[in-house]
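Down below are the structures I want you to see.
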Structure 1
Amino acid sequence: MNCFTRWLLAVTLTLASCAACAAWAGEPLRLADDRASIDLWPAVTVLSDPEHRLDERSVLARAADFRPPQSPHANLGVRRDTVWLRVPIVVPASERGHWVLDIDYASLDRIDVFVVSDGLVTQHHRLGDERVFSARPLPSNTHAVALTFERGVEHELLLRVRTTSSMIVPLRLVGAVPLQAEQARVQMAQGLLAGLGLALTVYSLVHAVMLRSAMFAHYALTVGCTTLFFYAFYGLAPQHLWPTNDWLTRNAAPLMVLLAIVGGVRFIGAALHVRELSRGLHRAQTAVWVAALGCAAGFVVGALDYPSTQAAGTLLGVACMLVTLPAALLRARRGDRAAWAVTAGWAIYACGAFTMALLLRGRLPFNEWTEYAFQIGSAIEMLSWLIVLSMRMDEVRQSAHRVHAERDVMRSLAETDALTGLPNRRGLRQRLDASLPACAPGRLGALFMVDLDGFKAVNDRLGHDAGDLLLKAVAERLRGLVRGGDTVVRLGGDEFVICADALPGTAEAQRLGEKFVQAFGAPFSIDGQLCSVGLTVGYALAPLDGSDADALLKRADAALYAGKAAGKGRVLGAHQMRADSEGFRSSVAAPLPGSV
């Protein structure tokens, strides 16, 4: 049995039960102390007052005009007249007669409760959301008042109800202690749901700010307003959030519905990329959220009354689904997993919303299933939308990862020699910028400038392709000679650079350069032919010969060409050239023997 079949069966059973209750209407109720809660609706009869003129005395004179309600249990639907409800009550002499009248529908505007004993009004209490919470008889999120019935006497309970919302009047008498225990459970459950909504709202707002994402802001608006709607609808917001604010107590619920529609339509539009999918659907969604925002503004300034605003919320909620589902289905057919989550969430939400619409229009009885169906559906929808957010976040992360990977590839290509795979001149600059600040006496950095001796002859004899293969082989041999933290760079042509760090002194640098030269005593095999090339090495040390890349390159290059001029196949450091130059200047400046 699928979910829809179960829902239909539950609705059918509740309709049947309300028909049975109507048959019992008008029978006096016997109040017994051993019953924790007594449903008054089976004994209710009603009288309409379309002119709003009747008072309790004139109503008592028209007792014969009361009729059983021809409506589902505790639900009179949308009524613009004043409705009187009458319940005959019998209190046996052995019973205590202390009860609490509980009306578990917070959106009723005004309820006057009269207790009639022996034809006289003995008690009168005023309830409804026209009274701020702080002025109500009992501190309850429902409309509740303590009543005392004299034992051994027949009573009539009269209620005058007038409201701009749906006239749902779930009447019962309950003991004070059972009511407190039940309300504690309800408040705990509603508190958990409100906490979930608050957590999701804060989570979304933080991400909206951190990621500068309007999609998260729209989700926060939807979740926050939906949470406030249910908190107001069940009477908890007047109790805990605005106990002295009359306007919010009466009007918060429909206002939150309209604002939630604004956020919901915009969130789905962003999550499903509706603008790119269909211009027509995007314009339809825009029309829905603009209409919802306009109705909300009109309600706040008084241009729309409560019934019109409630009807607008219902119609725009349906329109929201009608313009969203086609986009979700189109995306789902294209393999978008987020669209499937949206579709599933909307389907469950639609069942809850349809149940709520039927309840408010007086088509369904008021019970736990119909009362909380919309809240359960909305909670599941919000969680499904959270799944959509996580999917979109994953897509953003993957996109960012691809961008970074592509950027790294481009950077690598820009800093790498295409032939040998070694860093190029730009890569050398990056390497030196990172390593030179750490160089110091006792931790010298060495920059070896390497030039091949005899490469041109090999290239001319064997051809350019063989020359390229030889350069690759040279690169591999140099890689095998350096330490793990050292770097081999190809500047271009047959010039290479080797960067070595943390050398204790100049002697170690000299020995490392000689190691390079000696390693090229062995010939290379290129296309089955042996060929030999040698090395000439010039090097500069940081910080002895300079602390910036340009100075070191210039001095290493000068040492290289000085070495080539001196006969090739040797190693020469910039500090050695400086020492030779200073010795030469000293010899020139010394006086000749016998000149004094």
Structure 2
Amino acid sequence: MEAGRRLSCSTQILGDVVIDVPSSSQVHKQVVRKEAEAHDVALDPVVRLHFVEVQEPNMHDPSGDLRRLEDALEFEWRLTDLGCDVLVLQQLQSALRRGQWKVTVAVHAGRQIVAVWPGFREHVYGLAVDVGSTTIAAHLCHLATGEVVASAGVMNPQIRFGEDLMSRVSYVMMNPGGEKELTVAVRAALNDLVLSVAQQTGIAQQDILEATFVGNPIMHHLLLGINPVELGGAPFALATDGAITLWAVEIDLAIHRNARIYVLPCIAGHVGADTAGVLLAERPDLSDKMSLLVDVGTNAEIVLGNNQRLLACSSPTGPAFEGAQISCGQRAAPGAIERVRIDPQSLEPRFKVIGSDLWSDDPGFAAATAGSGVTGVCGSGIIEVMAEMYLSGIIRHDGTIDGDLAQRNPRIQSDGRTFSYQLIGAVGGRPALKIMQNDVRAIQLGKAALYAGVRLLMEKLGVDKVDRIRLAGAFGSHIDVKYAMVLGMIPDCALDQVSSAGNAAGTGARIALLDQSSRAEIETLVRRVEKIETAVEPRFQEFFVEAMAIPHLTEPFTRLREVVALPQRLPAKSEGVGRGRRPSHRAARPA
């Protein structure tokens, strides 16, 4: 077995231990939902191939092989003043002679020779990578055509050091030198992805000559081998907020040894290069419409503005949207409930699980899900079940579960001083899946923090409505925007103007890979963005308390009411809306 691995059936635990179940041993593997999104990209790759025929050396011309290669490139392609390092020189003479003085040269940004191959070569590839706190996704692109030829995703192995990023920073604080462990882990995962996409396409890893990266500030620092402890507390200082260009070997990336890497710039301490990628993909600065961009995660990153002004903030939503802190919550994997509908009369639920296209009341559902079973509720399912419970009257506008409805349906069950709603009973040794009162509170805290961040930016801009909303990230891609608005996660807006941006951060990385001019554009654009720090804004708390209600304590949501029949507000019987607390910036800060 590999170092550090043991068989659980043959191992006795003698003390405190951290156990990591490798993906190869998982029956229900995490579904990594960061597919490459369709997007029109101007094609101007930073690496281009040039085929040339080089003059052979002779006794009458003492010039070196590099000089004659440069002369050929100038004569045939008008390329002048090219740089060339020793890594290319080490292979130059062999390539020229094996190609019988006909070679293909890769030139970076029209200035630097980065590779030479014997004969004619038509294809060269680049890699666009989104390094997320939970998942890492890579897209292999043909640099000449822009085509995404392979994609792969993997769980971020740093999870073993902490589910959320603040836990990972705490690990580094408590274990001096621990940042090296996290850096090694993420780089190993990246090399697994490189191997995966190369094998999918049947190319050599050495055929990848360029890579671009996006990630939140802490992942950005750990990828580059920078200690992230300064991001663990105010004023959340970045080591650098500028774009970075480096060699692939500097981060141990197993692609062409002379390949370059471009890391998009960060915006501020908790608004990172992933948000810069979203900006590059969405370009709200090119429209006069008031656009809201939200990347939903443990820490929501929010951008609001138009061609006049752009504001950004991060809001500590916590991990509830990803299934954590929810009694029956889990990550997206086969068997997880992802869609829910509740009959408003009978209060009976029906649902769909990942891995099956059938609803739970369809014939054949039991057979179709026999392999996975119904194992829990993932993020999109949690949003839908909470919203459906509110629309059917099970949850009041203050977030309390109405125990009086137990007379109508036994699924509403007493749980001490509060009540719960049973989605599915215990089956085959699996426990019943219930939505508890604490689950509702966890979602209220998260959605209130998100809405309060948006509302704060709206106030700073002096606007009372938004024209367009785009939900980015893997979670934002799979939630129903109607239910997100019903819960009050996002402000009132015409539903046809609310949509998923997919993995917009990854799309931004792909744009930076395929269009070199976009790099200067995003570097300029992020300098225009005004960062608002929610941790020091006194109005955030006020907005947060009002947003604890479903969908909101005071906002009428008139456009939502045009398409959805929202329940009448009834007097609260127990806890009030104001009992909610602001989530800790210390505990649930970055994502």
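Every number in this text was worked out from the coordinates using simple rules, so none of it is lab data. Small disclaimer: the values here were computed from a predicted structure and weren't measured. Cβ atoms are built from the backbone, for glycine too; each structure is taken alone.
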**Asked** One of 1, 2 was used to compute percent of Cα pairs over 43 Å apart, and the answer was 52. Which one was it?
**Response** 1
**Message:** When distance in nm of label points 7 Å out along Cα→Cβ at positions 161 and 345 is compared over structures 1, 2, which one is greatest?
**Reply:** 2
**Item:** At a computed 10 (relative contact order in percent (Cα under 8 Å, 6 or more apart)), which of 1, 2
**Value:** 1
**Prompt:** Where does the value -18500 come from, among 1, 2, when helix-only ellipticity at 222 nm (-39500 (n - 2.57) for each DSSP H run of 4 or more, over all residues; to 500) is the thing being computed?
**Reply:** 1
**Message:** To test your reading of the models, identify which of 1, 2 gives 3.6 for distance in nm of label points 7 Å out along Cα→Cβ at positions 73 and 505 when calculated.
**Reply:** 2
**At a computed 1.11 (Cα Rg over 2.2 N^0.38 Å, for residues 97-312 alone), which of 1, 2** = 2
**Fill in**
Computing mean count of other Cβ atoms within 10 Å over residues 129-136 for each of 1, 2, the value 17.9 comes from structure 1
